[in-house]
Structure formats: structure tokens, C-alpha cells
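Listed next: structures, encoded as C-alpha cells.
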Structure P
Amino acid sequence: MKDKTGLDLPEGYFWYDKSIIKAFDSDGNVHKCYRLKVNDDLTMSYSRPKGYDNESNFELINWQQLVEMNKEDILQKESDALQMIKEKMEKYKEYKPLIPTSTGKDSTVTLHLVRQVLPDAEALFNNTTLDCADTYRMAKKIPNCRMLNPKEGFYQYIKDQNIIFNRISRGCCRIFKVGEMVNQLDHDTKYLMFMGMRNQESSTRSGYEDEWVNTAEWGDTKWQGILPIRTWSELDVWLYIFLRDIEVNEKYKKGYSRCGCAIACPYYGKSTWVLDKYWYPIMRKRWEDILREDFISNKKWIIMNCTIEEYINQAWNGGSFRAEPTQEVIDEFAEYNGLNVGDTKVARQYFNKYCSECTTGKDKEGNPKPTRIKSKEVLAMNLKFHGREIDKFLCKKCFMKLYEMDEAGWKRYVASFKREHCALFDVYED
């Protein structure tokens, strides 16, 4: 199988894990064969990892051979999981079993296990409105699976709220998965929810026990969570899928490690975005157009210190991209906002401004940290009152204190400058 990087890899022997292509030898040892690098423009290259073991020095084995090597252990894990399901059903016999599924590998395995004990147990798929066709096809194949549809889809929601969820400001799962489940399911019904969460997935989940309740988000419900595969590793899950020949979401066969929301999940990174551009170009372009509009309309040059393309390909999912803007960033900002391109002195006035009077917390060395001014309107007021040549700025609170101005007075000034079509407020208009 030869891909665009030039690698020629036989199918059924290799897998991709955290930028490394790996394989097993006949003794069950893992070998790191190639390292893939995703560049800032979402092109790819590969190299040999440090300490690389040439494949000629070991005998590769395929997945079916690996399953046979580990069959006894896999069957024991299956037996333990089935026993747990039976015990929890007996303990919570007044509860109605329910199996939430995302069509990902973990929830798919959990569904398979539970239905060996309870063939008619109801499954539940939360429609985020952001999944790809492969995921919807998989969900529709599941017998006795209820689909929960939100009143407002993802794209309409972020448009109405003028928000881009990212890894710092998350909310997608809370609103479109857990949120819809809490809104639409009966709080008074006692549900026994069999869920595919595993300890290995994250530090947060590492401490979960067999029984788990989402106290933060389930609210006043009478629901009880059960985690049949919480101690399984990712490899255990895949070996079990191969052993029992369980159908999986087609996204895995396209190189994805997860099957959650397509395109816009802030937990994804550049390697996933490469796959998105290749497999789901229409969805990816729609998301890029949304990011471009968000960047331009919210003047994010002065917040993120990056260009539009850097925002789309790297920076949209959280944090300031760089400490200081490059000349390219300044020139692009000037071009889009009617300023003189190349006039560094004027254009740079719009970036990285801090209040000269007050501080907010402390930096890593324990020194007072000046309050950064991110509001476009506050920057415009400073430049309007004090001139474009100023080198000291005030936050809104300090500015209003200096001019003995209340909120109503502030709004009157801003409205007046906008009516006059002041160029500063055209640039900074929120």
C-alpha cells in the first residue's frame, strides 16, 4: 500500500499512533518504524525515528497472528466484562439498561458485550449534527438504536452565539452530547448506562471505577453508569474487535484514531486535519470558511498574533499563536482593515497592548502581570482620545476612571464616533 508520502506498507501489519507508524514482531514486541511529520501547511513528510530498528532485523506479524498470541488474555477480559454486566444488572434490576454509542470502537465493543447478555437492550446515539456520513451510516445499522436530535444544529448554534469552541473554551460535548441526553431523557427513569470509557484514555478517567456517575452534568437524574471495559487497553479493544469480527466505523479504515465529531473537534490536531481535507473535503472547506469569517470579523490578528491561514491550519483550537506579531501578520491586518501596508509604526499600534496602570495576577516568575487589552473597542477609544502615536494604553476600567466616565457615557462616546464613521472604529467595530 503506497501512500502520498512514498511509503510502501503491506496491509494488516502496521498502525499509526501519535505520529509514529508501529508494528509487532513474532515475540509480540512493538517496533517504531516511521515518524510522520505534519507541516504547518498540512503537508506531510516522514523519517526514521530515533533508535529505529530496521525491519530486516525482525519478523513482522499481522493482526490475526497477534490475536492468536493474545487469545487467552482477550477471552479472559471478555469473560470478566460479561460477568460484570450480569452482576450489575442483578444489582440494579429496577433500572432500565441503556447503551450510549458514538459508533467509536470503545462504545461499539461495549454494545457488543452488553447485547450478549441483554440482546434487546436499547442503544442511544446523540446526533451532534457534525458527524460524517460514515458515522451516520454506522449508527443507522445498529438495531434498536434511538437517535437524539438537537433542536438547533452545531453550525447554527455557533453562528447564533458567535463562538468557536476550542481546547481552552470547550462546550461541544456538553451541549450536543451530554446536554441533549439530559434534556431529552426522563430524569425520573432509572437508567443503567453501559458506557465505553476506559482508564487509559486520560488522566481524568484513570481513577474511574466500574460504577460511575456524571455528577457534574447529569444533574438530578436517577442514572447509574457502568464501565465494562474500563481496564482494557486500546490494543485490547482492537484485538477483541478482530477476534469477534465486529464491524467498525469506516473512519478507522481511513486512518482516524477517533470517530467523534468530524472536522471541528478541538481535541483533534494537524494529522486529523490532513485526513479531513482528503476524505471529507466539502465538510473541511465549510469549516475553513467559518474559521476565515470568524477571524476576519473578530479582527483576530490582534488577539492571536497570526495570519488567517495560520489560524485555519494551526491556531483556531486555542491560545495565542505567538507572543509578538510578525511583519506578515501586521501587513495582512493593515491590508484587510484599510491601513497603509508597510507602515509598521502605525499598524503595530494595534497589537499586544497592556494597561499601564493595573495588573492581573502574576507571571511564572511571580512578578505582577500587566492587564492585556484585548477589546477592540477599548483600543479604539485609547487611540481616539490620546492619538495614534501613544505608547501607553489604559484598560476600560482605568480609562473610565481617568475621565470620570460611567458605562452610559462610554457607550455615548462609542456610538458618536461610529456615527462619524471614524476609521478607528471601522477597524475595531465589534
Structure Q
Amino acid sequence: MEVPEVRFASSDGLRLAYQAFGSGPPLVVVPPLVSNVELTWEHELYRRVYEHTARHQRIVQFDKRGIGLSDRFEQHPTLDQRMHDILAVMDAEGLERASLMGLSEGGLMAQLFAAAHPERVDHLILMNSAAKLTDLQGLESYSDGPLDWVKEMAPRFEELIESWGDEPRCFVEWFCPSQGENESFIRWWGRCERLTATQADFRRQVESIGSLLAEPTPSALDRIRAPTLVLHVTGDRVIPVAIGRLLADRIDGAELVEVPGEDHFLFVMANWREIIDREIEFATGQAVPRQQAQRRLATVLFTDIVDSTTAASSVGDATWREMLDSHDRIAWRSVDQHRGHVIKSTGDGLLATFDTPSSAVACAAELRRELASVGLQIRAGVHAGEVEVRDETDIAGLAVHIAARVEQEAGPGEILVSATMRDLLLGSGLELRDVGARDLKGVEGSWQLFALD
């Protein structure tokens, strides 16, 4: 789907960036510590969540004041002021009522809003959510409950602030440990940090959240009347699951669902569908059909940077990271412009699918040209056939295997396509040169390949 337009709502003279997309009952997403409503569409791990949820609900998501595309603040906003930001976004989008989903400390805002404006909240969903310090009395009595949660977190957050924009691995390993070995995700997160907030902005945001946790206002938990779902990852390293258990006990009639995993930013987890489908079912009353695998006709593109290890050694680590950042940015933009879908980054390349053979080849040609301009040479392979779509997250099948083998046969700067592709491209005007028959590892028979000059 197209990346939604960024709009702005006004709250206390500040502009709040938001997006609205999808169809169905409305869901307002109250963001966590870090968000960027535009940039997160770039990455396949976030985009798959948006596209899936949008089939079932009308999503309204925004950047809190002080972060992302929204205006910065000079003084730490109170919880009441942050609650009014939700009101401003709902009013700007013309929503009288909606379900509310609070992520991480965004749950603090969602809790207060649900208590203060029950007439505007259909359902409340709290995911890996926090509670105010005054609501945490007795936390140590819960299994695995920390004795002093805030005191334990303080040095970790100081480490995050010091590494902000420079060493994204620090953030990823704490907030998204499932992606700790995913170099492409770590590179992207670094870019997200740099385009979302300065180090000073991020420090103010962290300090602001600390002031919210300590705010001595009456508890909202006892006043929540909306049906409430508390979803918490059992191994969450940032907000312990004991806090989720406490929230569920303190909110009248709340349902608690504990999900295996360790990620605080839970959209990146492998079992994201378990989480999102439970939210959709709770908020809409409709179960989401589970289709483990579908077969579709698709054009598959694999790319890879030529001699990446040698190139990294010759230019140095810092320059190489910048070049890889450029690779990722150009790749995501080009695939999007050719109406393709990035399935996953493969370290030094990508796997993408397209609806038509011509758009896949055009994208490959553009990638070769644009990446060469930043000093990167790639090879690419393209094949078309039936693929198995697994839970809307990955693809498999012989067509994927063949495309990967075709890419491996390509020389530096070469784009190779299979004979199947050549036949499908007849009449397209593309010039393809016969490079002979090749034996593709793991594929029966000999395959005629063609190069795009």
C-alpha cells in the first residue's frame, strides 16, 4: 500500500504529525519513547504490521510532542497535556470514538485518556506498557517483580542517550534483542535515530518520560471502564512483565495475555501475528483467519553487493557504514517507486517481489545505476514463478531458489534474468543478451540466462 500522507494536528500551539490509513473500526495508536510515522514505513518489519492491521482497522498513529516529525517542547509536558494530544489528533481526524492502543509509556497517556474520556474510548489495549510509580506499590510481590525498576533503568537510559545516533546497536540490543544479529536492521535503526531526534531532543524525551512516571497525580487505573486488554512480552527487558500483570489486576475486568519473547518494541518479533491478531480480534470482535501459506505468482529479485568484504576493508568501517546506509535508503526507495515489496534485507543485498516482470527489471536497472553513483557495485538475478507466501512475512519455493541461483551466476555489475523472464518480457523493449546455459545448484536441468545491458 502507499505510504500515507503525513498530516498535522494542533495541541497547545504545537504541531503533532500523524497518519491515518486502512479501513474498519478506528484504532488510535499512542506511540512509545521513539517514533517516526513516516520513516518506519521504510522497513519491512514495521511495514508488514501496518499493512496487515490496515486490512481490519482504520489506523491513526502520531508522533508525540518532542519526537519524530512533531514539534519540540521547551518544558516537560504533564501527563494531562500529553493526554490532550490524543484528543487533538482524534479531533483533527474527526473521530468521536475509537479504540486506543498504548505502546510502552504511551500506555500512561492511554490510561489517563480512557479514564478522563470514557465516552470516546471503545477499547483499551496496553502493549508492554508502563504504570506511574504511585501505581507500582506492591510490585515486588509479583513473580519476577523488580525491587526498584526506575533505579535499575536509569544507567541503561543514560547509555542510550550517549550512544544516540552513533551506535544504534546499544538501543537494538536492549529494545529489540531479536534483531541483535540483523545488521541491516541495526543500520536502519541508526538512520531512524538520526532522522527522528538529535541527542539533545532524545535526552529531553527520556527526562520527560521520567517526570511522567513520577507525576503525583491520582491513579487512572481504578477509573478505567473501557474493555481492556493487557498484552506483555514475558521477557521484555525494558518494562518487566510483572508490571503488565499489575496493570491487568488493577484495571477492572482487564484481560492479560502474555506472549513469549524479549522485545520491548514487539512489532519486530517473529511472532508478531500472534500479538497483532489478538489485538484485532479484541478491538473488532472478529477473529482474523489464519492462512499458514498461500501460493502466488510473483517476480522475484535478489541483489548483492559485489566484494563487500574487500570494499569494507579498503574504505574503513565508518565510511563503509555510510555507504551501506546509502544502499539501504536507495534500495527501499527504488523498490517502493516500482511498486515492489521488500521481503527482507540479506545483509549486503535484498530480496524483493514485484507484480510484473518489467517493474522488477526496471528496479534492478535503477538500483545498479543509483548504487554505482555512491560507489557500490551490485549483481542481481530475476525470475518469475509461483512462490509460497508464509504468514505474510517470508516467501519460499522453487521460484525463490531459482532467482537466488540466477543472482549468484551474475558477474560484477550484471543483471541476469531467466529464460522465463525473457519470454514474459517480449515486447517490452528491453534489450536482453543471451549469456548461455548454466547449471544452477540444486535446480534440475540446464537454464538459459540473459543479461540486461
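Tabulated data
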| item | result |
| --- | --- |
| Origin of the derived value 14.5 (mean count of other Cβ atoms within 10 Å over residues 67-74; candidates P, Q) | P |
| Which of P, Q leads on FRET efficiency 1/(1 + (r/R0)^6) of positions 27 and 227 (r between Cβ atoms, R0 = 25 Å, to 0.05), largest value | Q |
| Cα Rg over 2.2 N^0.38 Å from the coordinates reads 1.06; which among P, Q | Q |
| Value 1.00, calculated as FRET efficiency 1/(1 + (r/R0)^6) of positions 155 and 283 (r between Cβ atoms, R0 = 30 Å, to 0.05), assigned to which of P, Q | P |
| Structure (P, Q) behind the derived value 26, 21, 17 of semi-axes √(5λ) of the Cα gyration tensor in Å, for residues 59-266 alone | Q |
| Answer label among P, Q for the case where volume of the Cα convex hull per residue in Å³, for residues 19-162 alone, calculated from the coordinates, equals 203 | P |
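Values quoted throughout were computed directly from the atomic coordinates according to the rules given, and no laboratory measurement underlies them. Just so we're clear, the structure is a prediction, and the values are computed from it rather than from any experiment. Cβ atoms are built from the backbone, for glycine too; each structure is taken alone.
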